Structure formats: C-alpha cells, structure tokens
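Below you'll find a set of structures to go through.
Any read-out appearing in this document is the output of simple, stated calculations on the displayed coordinates, not a laboratory observation. Computed from a predicted structure; not experimentally measured.
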Structure P
Amino acid sequence: MPYVNVRITKEGNTPEQKAQVIAEITETLQRVLGKPPEVTFVVIDEVPMEDWGYKGLPTSKLRPPNPGPL
C-alpha cells in the first residue's frame with residue numbers, strides 16, 4: 001500500500017493542479033512499480049510560505065507570492 005506525502009508551499013495551487021499531481025503520482029507508481037491505484041494514497045500538505053524556510057529565512061521573505069497560474 002503506497003503512501004506518498006507531497007509538501008508544497010501554499011501559494012495559489014488550484015484544485016485542478018493538485019488533482020493532476022495526485023493522478024500523475026498514482027500513474028507513475030502503477031507504471032513503474034506495478035502498484036494498483038486502488039491501494040495507493042497520495043496526500044498533499046500545503047504549508048504557508050511563512051512556515052517554510054531556507055537560506056535562514058521564511059520563503060515569504062525570499063520571494064513574492066505567486067499570482068496564480070499564467
């Protein structure tokens with residue numbers, strides 16, 4: 001039973017984009033490892049940009065918010 005946890009910053013990710021991520025990860029596990037979709041779980045955690053840091057700073061200080069899909 002595969003369990004995949006995806007953590008991304010919360011910055012305008014649409015439900016459609018997240019559904020595509022879930023579908024493509026599920027398909028990859030089926031194609032590469034033979035894992036059936038019926039037993040595959042994909043969880044997306046969206047973390048606020050101020051709670052995700054690198055280079056010693058929160059992401060919200062390092063880059064402007066994403067205006068959404070182009």
Structure Q
Amino acid sequence: MRYAVLFEKTDTGYSAYVPDLPGCIAAGDTLEETAQLMREAIGFHLDGMREDGEPIPEPRTIAEYVIAA
C-alpha cells in the first residue's frame with residue numbers, strides 16, 4: 001500500500017505523520033533521516049495493527065502542491 005506522508009520543518013529538524021494511520025509519526029534532524037524513520041514507523045505501525053487484529057486502513061489521503069496566485 002502507498003500512504004501519503006506529510007513532512008513539516010521544525011525548529012530542530014523535521015517531523016512527519018501519516019494522516020491515514022493515526023499515531024504513526026516520526027521526527028529527525030534531517031529530511032532524509034525523518035523519511036527513513038517514517039518508512040520504519042509505517043512498517044512497525046502496520047505490524048502492530050495486524051498483531052492486534054485491527055483492520056489495515058486503505059490509503060485515502062491525496063497530497064498535492066498548489067501554487068497560490
């Protein structure tokens with residue numbers, strides 16, 4: 001499955017979250033580190049959901065950049 005990940009610049013680095021997987025978050029010093037941690041977090045999150053017998057949500061979030069006039 002392909003989930004949208006939103007990254008935000010913080011005062012100390014970056015944070016990220018997956019809107020379709022509440023509670024699935026990561027933070028790191030660089031964007032690259034945060035992206036790697038997020039990939040690991042998604043796998044860990046989905047494994048936990050499976051172990052708990054929870055249904056795996058279908059990806060629903062669509063992200064796009066829009067140029068403001």
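Tell me which structure, out of P, Q, gives 3, 15, 22, 18, 15, 12, 10, 5, 1 once P(r) over Cα pairs in 5 Å bins from 0, in percent is calculated. Derived from the structure labelled P.
For relative contact order in percent (Cα under 8 Å, 6 or more apart), the calculated result is 29, so let me know which of P, Q that is. It must be structure Q, since only it matches.
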